[in-house]
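Read the figures in this text as sums done on the coordinates, not as results from a lab. Since the model is a prediction, treat every value here as computed from it, not as a measurement. Cβ atoms are built from the backbone, for glycine too; each structure is taken alone.
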Structure P
Amino acid sequence: MVPLPIIWHICTLHCLLQAQDNKTLLAMLHAMVATDGFYFSCSYDLTHTVQRLANTSPDFHEMSLVERADQRFVWNTHLLSDIATQPELHRFAMPMIFGFASIKQCIINGKSFDWILISRRSCYRAGVRYYVRGIDQEGHAANYVETEQIIQYNGTKASFVQTRGSMPFFWSQRPDLKYKPWPQISSSLNHLDGFQRHFDGQIVTYGKQIIINLVDHKGLEKGLEELFRTLTNRLDNDRIRYESFDFHKECSKMRWDRLKIIIDRVAPEQDTMGYCLLDSEGQMLQQQEGVFRTNCIDCLDRTNVVQSLLARRMLQAQLQRLGVLHAGQHTEDHLEFEFIYKNVWADNADACAKQYAGTGALKTDYTRKGKRTKWGLLMDGWNSLIRYYKNNFSDGFRQDSIDLFLGNFVVEETGRGLDPLHEQKDWKFMTLPIVMLVAFSMCIVCCLTAGETASEMLVYVAFWASASAATGAVILYNGREFVDAPRLVQKEKKD
């Protein structure tokens, strides 16, 4: 028979483990809900574009918001699961999107109109920068965002939709303490099947796909660009067009005017694609036939710049069609609107970047001011350092927060602690940093302390410097063991 004190001790230990786990899980949820970018509406379906809503039946509009929502963009589906099974409670269930939304009342030529920008982040394959890349087996892309620009003028609505998403094949880029980890392309999975599955869904939803790939044509991004191009050619679908533009090479040395090259190159496609236009009665006057799917390696900084330029070009056509702009006028001529336009698009860039990479976007000085500045370069450097720290030392926790919030990991009442939260680090995790710190400290001490001879001091300094460098090299070599990795559903995230 087990003595009562031992049973009491075991029960107490379990309770302590549960309490600690609950504290960790609550911290994850608090971190998630504290993130800027959650939006809901009691009267308007934020999950659908203007065009999708206009193409639905009257019965669709009779449904509750939670029933008719586009599930790709509903981030509280798991939280609403109990209410969703009870129709009488549907009126209390508000679908919540995650991304960005801005509504601005603008005036051009004395004519007032609403200019709206909405970015909807997909909850499928959701996650943070280095832990979620590429696509999953269902064809859902990481960092997938649908961005819609809407104009409302005298009851008439015009909208233009763009998408972004990670390059749609099986690849990963796990953090390993290096500033830019080398991307790993899967050698075991069928890229073409996943690629086709992704674009089949995109074509059904949006029509023709104009891919704008902004990654480098050399270095660590080269292989990704080549595979993207190869898969597009192998798929041989006339509803997919591939355009590659080496952003960093073309715009090097502050030559940002060269962005006009890619905009002019896809201009005929944009004119053919058009935009959605509804009259004051809600009748469809024209539809957007296709979409631009823009990406860089992160689908953030470079992507934001190009998307804002494409949106501006379409905005020009829409405002002229609505009679807000006169013939020959340009939005750039109206400084008050220009200020609003640039800053809202830059705010959208910052929101998307914070949600995926942990910091505001890079290159937003170009979006806000129309040119690159030295201050902008300094801020980019600072944000890059913050990204490096977060991506290596706090993104595992952020990934777990997302998975817990979305219901990808469900806590069960087992009466014991959660095993994933109690995984022990290898001995190297604590030992090597301490050794490196001691060796580096001794090197500094030897530099500041005079030895009997200069050669003796040099020997000591060389020894401790070598020990410090060697330990640092070992840490870098085993980099993945030192980063903050997700613990709740990490097997699914490793690809």
Structure Q
Amino acid sequence: MRDMKQAYDSEVDVHFGNLEHEHLSLQPVKQSKMPSRQVNPDSPSPFDGLQNLRPELPYPNAALSYWHRTTRGFPYLRANETGPLPATMPYAIIGSGLSGALTAFELIQAGVRPDEILILEAREAVSGSTGRNAGHVRPDACSGFNDYAAIHGADEALHIVNNERVVLTSVQQFVQKHNIDCDFQPKQTFDVCLTREIAQDEMDNVEQYANAGGSLDHIKLHEADAAKFRTGVRDALTAWEWPAASIHPVKLAQWLLTDSIEKGCRLYTNSPVSQVTRGENGKWDIHTDRGVVAAGRVIHCTNAYAGALLPQLSPMLLTPIKVQMHSLIPTQAFSGSNVLKTSMALRYEKHRYYALTQMAVDGMIIFGVAKPSGFTFDETSYTDELVMEGLEKFDSLFPRADYQKKRHGEGLDHAWSGLIAMTPDKVPYIGEIDGFEGQFICAGFNGHGMARIFSCVPGLVKLMLGGSWQDTKLPESFRYSHGRLDKALAGFGP
């Protein structure tokens, strides 16, 4: 098993037509003559600065994303933003994003009375990570397999990767069953390899995934001219293709909130929780500037902010990484019948890439720069340099867009930032908090929230209602425990 510190250091270099497809070939791509990246164990860790970072509550004036700007009419956006809170509740969910909203929904489905559920949101509804992402439901086909295997072993890595594939099906079935208007669009996605180094790395992951027993039935490989033609990216060396989807994440979370609220669940916005302390009769006291709520069960669905209320989750164990997204009004080359029917990650290095999807409903291009803007809890602004980098990279990869000759109204629409919540072992924290019986966590999604929440939340609810970990069908590595935290900290060394 590889040293935890080395694995985690490499993770944060950056971070976030009808054709006959080629048959999947496992012939290795030629090795690059470039030297592989070496990690010097004696060099300073990029995480050294985290010792000075302290967990914070959400900033009240966080900037709006494209998803927020297009859903300002949500009637519960600022629900119950004034007045006192209820004195006691059996269930209190902290966070109103997809994790929190789905937790309320699943509790109700499992038989919990809706009026026994309280959702506390620090800002407006769905103002955190769910409302700031790239609009993907994009399972990892297997490009992360070797990293997972280095930490958790091959069998567990197989379970981790396959879990995301299950989630794609779960989200699609859920949206169809409830006829949810959230711009859900099944589509093929690509990992477009733009260097020999990353092409070889992706091939290595596919081979090791297959050797561990993983199915390749859903994955296609395109090489050379076929890769360029299939993706429209002139610099593509290879491209891996598999099923995914795009979605308006805020619309999905808002539907879940609406359904629960109309059944009797209560949402209180602009109610940041400052601390959770032991109360009387086995309850937990949730402190806000609007009063204290005594709750029997507390569920932390706050992703990167979870450490503010759970001090054992220091920034070394739950690391907030700021990333940046952009919405672009398409030129004619990407409008009308030319709207992209696929999504893609345009990869130069393992963790240096650009994310791209296009929304069918309005043609908006969502283009992300997967490059951290530092360790911070600040979502109030964006970086001009990353805006320029994103626009220049889009122009170079897709010259047919011809943004140099854009009409008034075409081009950059908006830029925003959001937080990815990283964990040292690359998987989320799910389960009851050791020593704090009655408190639960669903956080730390490592940028894979949309591909994991629809399995993690139903599993968590099973645990809350007396089920075993085996009942959740989640990977064992997802289970929260103090032992897991201690192991991660030990991996960083002295």
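Values as computed for the structure displayed
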read-out: Label whose coordinates, when Rg and Dmax of the Cα atoms in Å, for residues 73-136 alone is calculated, return 12.6, 39 (choices P, Q); value: Q
read-out: Highest-scoring label, criterion being mean count of other Cβ atoms within 10 Å over residues 281-288, among P, Q; value: Q
read-out: Value 85, 71, 47, calculated as Cα extents along the principal axes in Å, assigned to which of P, Q; value: P
read-out: Structure with the greatest value (metric distance in nm of label points 7 Å out along Cα→Cβ at positions 169 and 465, set P, Q); value: P
read-out: If helix-only ellipticity at 222 nm (-39500 (n - 2.57) for each DSSP H run of 4 or more, over all residues; to 500) is computed and equals -8500, the structure in P, Q; value: Q
read-out: Of the structures P, Q, the one that 55, 33, 32 was derived from, the read-out being Cα extents along the principal axes in Å, for residues 177-272 alone; value: Q
read-out: Source structure (of P, Q) for distance in nm of label points 7 Å out along Cα→Cβ at positions 153 and 209, computed value 3.3; value: P
read-out: Test item: FRET efficiency 1/(1 + (r/R0)^6) of positions 81 and 225 (r between Cβ atoms, R0 = 41 Å, to 0.05) calculated as 0.15, pick one of P, Q; value: Q
